[in-house]
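Several structures are given next for inspection.
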Structure 1
Amino acid sequence: MARTIAKDYDDKRRLILEHAAEVFASEGFGRASVNQVAQACNISKANIYHYYASKDEILFDILDSYLSDLRDRVFGLDLTGLSAEDQFRKTVTEILLAYKGSDNEHRVQTSGINHLPSEQQAILTGYQRELVGHVGNLVDAMAPDVFDGDQAKLRATTMSVFGMLNWFYMWNSDADADARKYYADLICNMCQRGIPGL
């Protein structure tokens, strides 16, 4: 007879992912062990294996959940009726707000993807490319004459926006919503008006 799934199955998986992200971020994925994850969760190693077959499977689920949720949150914004500038502003603000509380997942993302099989890497980098492409379209819409089909310039500009977002995220991870909105406005004002317009 097949084993039934416990009512708290999803909650337990979320608990494992949360603590595993913390362990992987602090120890490095290569050095971290399933034993350490189990200790952080205050459950047995055998219990971990009831939910995940391997450390790699845990890593993929952390990153798949984090990146797909981030993409879906940004793609789910209602931009109807907004100017190109306001669409960009709303999106940049939402990304910074979405980053809050995801320090461990973000660190694991930057160092962990290359530990996974190429098929899984492709899924995760696909989420990243979708998000970058979405923001790139918003950048292009603000000044189509500036880029005029120059994809290299558009990509460099878009990645510079993400560079600013990630700088704030890495150095101000405890910032509250107001501080994030303030910095999002600074990024947008600088992109749309230049430094003299700040």
Structure 2
Amino acid sequence: MPQILSKEIRNRIISGGENKMYTIRDFADLNNDSLVTRVLSRLEEEGMLVRLTQGLYLYPKQTRFGIVKPTPYEIAQAVAGKDHAKVIPSGAMALNELGLSTQIPTNAVFITNGTPRTIKVGNQTITLKRAVPKMFSFQSTLFPLAFTAMKDLGAANVDDTMATRIIEVLSKDDKEAIKADFLKAPAWIRKKLAPLYS
């Protein structure tokens, strides 16, 4: 039985494709967490998997330049996804995702409607902070990023140049969804982004 389950785990990982992350919960249906733990550890020793952090493994995509590592956002999504939760980049991470900054902070912060936690991946710290449910009621893809970035920066630090750059990015998203989200924002953010609907 252990050999059969071990082969099943290996086959599932291979069939799932490269650049996918796994935890013990992905194999909960096998009802043998201790065996799954041993198999994942052994597959890491064999070089098939890469251990990103405690309990989180990557089936990597290999290129001639080496292994393609997932971004902090992808890791945060994978971790939260195991709890059926969502994450939204915050602060500097949100600016990076919007394409307004090339800097990836050493402490990448995300808000979540799931369990708050801190994950260490190499030299990178990924922090998931619990947020109120209304933060996950946005309809568009980009407005939540703009909202969290501006909120963390504060009104005094979002000058006209920054606001203009954010508006340029937001204008590429679904206009009706952005409009609905725009109305949910605090007055100072609506004022900064007013040219979107002026």
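Tabulated values for the structure
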quantity: With distance in nm of label points 7 Å out along Cα→Cβ at positions 99 and 131 derived as 1.0, matching label from 1, 2; calculated: 1
quantity: Mean count of other Cβ atoms within 10 Å over residues 19-26 derived as 17.9 - corresponding label from 1, 2; calculated: 2
quantity: When distance in nm of label points 7 Å out along Cα→Cβ at positions 35 and 115 is computed for each of 1, 2, the largest belongs to; calculated: 2
quantity: Read-out distance in nm of label points 7 Å out along Cα→Cβ at positions 11 and 27, computed value 2.6, structure in 1, 2; calculated: 1
quantity: For helix-only ellipticity at 222 nm (-39500 (n - 2.57) for each DSSP H run of 4 or more, over all residues; to 500) computed as -24500, the structure of 1, 2 it came from; calculated: 1
quantity: Relative contact order in percent (Cα under 8 Å, 6 or more apart) - highest-scoring structure of 1, 2; calculated: 1
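Every number here is computed from the coordinates shown, using simple stated rules; none is lab data. Quick caveat: nothing in here was measured; it's all calculated off a predicted structure. Cβ atoms are built from the backbone, for glycine too; each structure is taken alone.
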